[in-house]
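Asker: The next part holds the structures, each set out as structure tokens.
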Structure I
Amino acid sequence: MMGSHPQKRDSGQIVLPGEPLGVIEEFIPDIGTYVKDGVIYSKVIGRALIDYFNKRVSVFPLVRSTRVPKTGTIVVGQTSNVQTQMASLRIFKVGKHFLSGFFTGLLHVADVHLRFVDSMFDVCKPGDIVRARVISEQNRTYHLTTKDKSLGVIYAFCSQCGDVLQLRGRGGLQCPRCGNVEKRKTAIDYGKGII
């Protein structure tokens, strides 16, 4: 059956919330998963367990301890809302540690690039995975920066079809599925699998 499931996955692979793991024709959804339109998705950040023998798929959360972002810490999060001047991130990793819940981070247009940026829509879009540094903290809201080559978008998704965008020239990204071209402020290791 061609194209019946999103992508062949291996056990032990780290998956993010909302990542497709298989389809209900092939697997029984187990802990840490949910089903939408026949596709099984990860509910948490964790390690996928794809049990081909018993036809079950589950995700075990990675989290062991509570971490709080501090000024100067490198964090990773998923963009949840983008406006012209500001983007908000759901921070799910602090330093080397994945979190059970998430913190909210704010990225202002003045803190994204060494050169002037007109709009956050050229920097990131909802759903993108972003690596940033915490520059200040007020009332559990973390203000972030991506002003560094190692910081910025590390995975971006096509706004038209949802596929992962691939690097194409300086800062340009292209969708391998539909050919759509988009702009982002990418980290130097964009798409290299390092979250």
Structure II
Amino acid sequence: MFNSLKIIALLSLAISVSAHATSLTLSSHDIAQGEFMAKAQEFNGFGCSGGDLSPHLKWSNAPKGTKSFAITAYDPDAPTGSGWWHWQIVNIPTTVTEISTGAGSVKKDLAPQGSVQIINDYGSRGFGGACPPSGHGVHHYRYTIHAISVETLTLPENASGALTGYMINANTIESYTIESLYKRD
């Protein structure tokens, strides 16, 4: 009986490790889980003077059935009642598993071919960096890679962040988030 329990425990552990090893992951040279972002990821405008650079992101282990990717950057702490969309980029081909620092700038044309950058809550297309109100405390910035079940998310030309978020979430197979921090005194 003891040997049977031991075998069951070992099989359960092997299955658990195997399932974990194939889960979607996200990493970055520029941001880290629970760590403060650099001035490079701060917005340039609205009283902020940062580099306004989207972070480097790299992902792996896309689940079966993934037909495209989407990236979102969202601040749930913004004093709006609905948070703040800093970046949404959709229709990233499955052949892409990494984007460089600054790929969120539409002027630099570094975004993956075929992808679409949505208008952020600053009112411009592409990435808009962190810019919490001075004295508002620490804000949490959720950078998420989404494995999407369709090749193309069909959205209107000037889709809102909420509509885009809805369509991303409705078609997400799996996602992974790095939550970074930022604060202005």
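Only the coordinates and a few stated rules stand behind these numbers; no lab work does. Since this is a predicted model, take the numbers as computed values, not measurements. Cβ atoms are built from the backbone, for glycine too; each structure is taken alone.
Asker: If distance in nm of label points 7 Å out along Cα→Cβ at positions 68 and 156 is computed to be 1.8, which of I, II is the source?
Answerer: II
Asker: Next question, about the same structure. Matching task: 18.1 is the computed value of mean count of other Cβ atoms within 10 Å over residues 116-123. Pick the structure from I, II.
Answerer: II
Asker: Looking at structures I, II, which one was Cα extents along the principal axes in Å, for residues 84-139 alone calculated from, given that it came out as 34, 23, 20?
Answerer: It traces back to I.
Asker: Right, here's the next one. Given a computed value of 14 for relative contact order in percent (Cα under 8 Å, 6 or more apart), which structure among I, II does it belong to?
Answerer: I
Asker: Computing volume of the Cα convex hull per residue in Å³ gives 144 for which of I, II?
Answerer: Source structure for this number: II.
Asker: If you don't mind, there's one more thing I want to ask. Thinking only about FRET efficiency 1/(1 + (r/R0)^6) of positions 92 and 172 (r between Cβ atoms, R0 = 25 Å, to 0.05), which of I, II has the largest value?
Answerer: For this comparison of FRET efficiency 1/(1 + (r/R0)^6) of positions 92 and 172 (r between Cβ atoms, R0 = 25 Å, to 0.05), the top structure is II.
Asker: For mean projected area of the Cα convex hull in nm², for residues 28-123 alone, which of the structures I, II scores highest?
Answerer: I
Asker: Right, next: Can you rank I, II by distance in nm of label points 7 Å out along Cα→Cβ at positions 60 and 108 and just name the one with the largest value?
Answerer: I
Asker: For the read-out helix-only ellipticity at 222 nm (-39500 (n - 2.57) for each DSSP H run of 4 or more, over all residues; to 500), a value of -5500 was computed from one structure; give its label from I, II.
Answerer: Here the read-out was taken from II.
Asker: Using distance in nm of label points 7 Å out along Cα→Cβ at positions 52 and 148, single out the structure from I, II with the greatest value.
Answerer: I
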